[in-house]
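Colleague: Please find the structures below.
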Structure P
Amino acid sequence: MEAARLLKQGVSQSEVARRLGVHRQSVIRWAGQLAQSGVAGLKKAGRAGRKPRLGPAQLVAIERGLKRGPEALGYTTGLWTAGRVRELIEYETGVRYHEAHVWRILRKLNWSCQRPTGKALERDEQAIRQWKQYRWPQIKKKRSARGARSSSSTKAG
């Protein structure tokens, strides 16, 4: 509507594009619609691009399924993969997506792709803490007191 106001005041299409921070082609299209149908023609302009395949209620169902976890679909681990999310989407909505496009839906739901940190089941946290506190300082290489020069040509002595 701001573009229509500026165009009616006689501002050039290039200047309108610059002031509004839009592409000049958009202003040319708006000017054409304004000339053909007036301001009412600009008001009824629909969204650009393909309509989304999933509605708001379906997105809510997908998010609910994500929060339940992959175990609810019969998987043995709690890790969501692109393939598992794709199956969840199809199960909840009946809409099929390619695995490569699943991330767009996750992003729309404000979910991010993360890798779980792998830790051994046999890991002994107390032993690790003790090793870091006592053994590591004993074996850690110390700089010589004389300040001997490094053998590396890239390091300053």
Structure Q
Amino acid sequence: MITPPETRLDFFEPGDLTSLVCVDAPEVQRLVVDQLGKLDYKIHTGLFVEDILLKLRAHVYDVVIVSEQFNGSDLESNAVIAAAVEMPLRQRRRQFVTVLGGSFQTNDEMQAFQHSVDLVLNVRDAANLKPVLRRGVNRKRELYAPLEHAIKESQVR
């Protein structure tokens, strides 16, 4: 018997690492949630596009993980991916958007660039999300550190 995906809504405190998981395959969702938990992320999940879009508008998540076929969509029609990549730049810089699907090669930077996301992960590598995500988030943090510093400096003046 296949168990349905679960809804999770952790309570966020200031300074917590936060994540939004949009994966509707129960076994893959469990793998992703487990890996994020091991990285000390507080987790929100959702099963419906409207719910996810509301959560994206209400909170700036550190990590957003979306299945390419979430809620029966495909990569081109995925409303969650479209909303995540079209966020205002100030918010988008703070989010690490990962797309999970069978059509990707894990860590393929050209595929990630093509879809305006930070990381692509093949669904077969979901069990390896922890090291891949940690490395990707650290790379993005290093890349944006000078820009964030310059923005802070310009606001002080």
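Colleague: The value 3.5 for distance in nm of label points 7 Å out along Cα→Cβ at positions 11 and 27 was derived from one model only; which of P, Q is it?
Modeller: It traces back to Q.
Colleague: Among P, Q, considering only distance in nm of label points 7 Å out along Cα→Cβ at positions 43 and 139, which has the greatest calculated value?
Modeller: Comparing P, Q by distance in nm of label points 7 Å out along Cα→Cβ at positions 43 and 139, the maximum is at P.
Colleague: Taking distance in nm of label points 7 Å out along Cα→Cβ at positions 99 and 115 as the criterion, which structure among P, Q has the greatest value?
Modeller: P
Colleague: Assign the value 302, calculated as volume of the Cα convex hull per residue in Å³, to the correct structure from P, Q.
Modeller: The value was obtained from structure P.
Colleague: For relative contact order in percent (Cα under 8 Å, 6 or more apart), which structure out of P, Q has the highest calculated value?
Modeller: Greatest value across P, Q: structure Q.
Where a number appears in this text, it was derived from the coordinates with a stated rule and is not lab data. Please read all numbers here as calculations on a predicted model, not as lab measurements. Cβ atoms are built from the backbone, for glycine too; each structure is taken alone.
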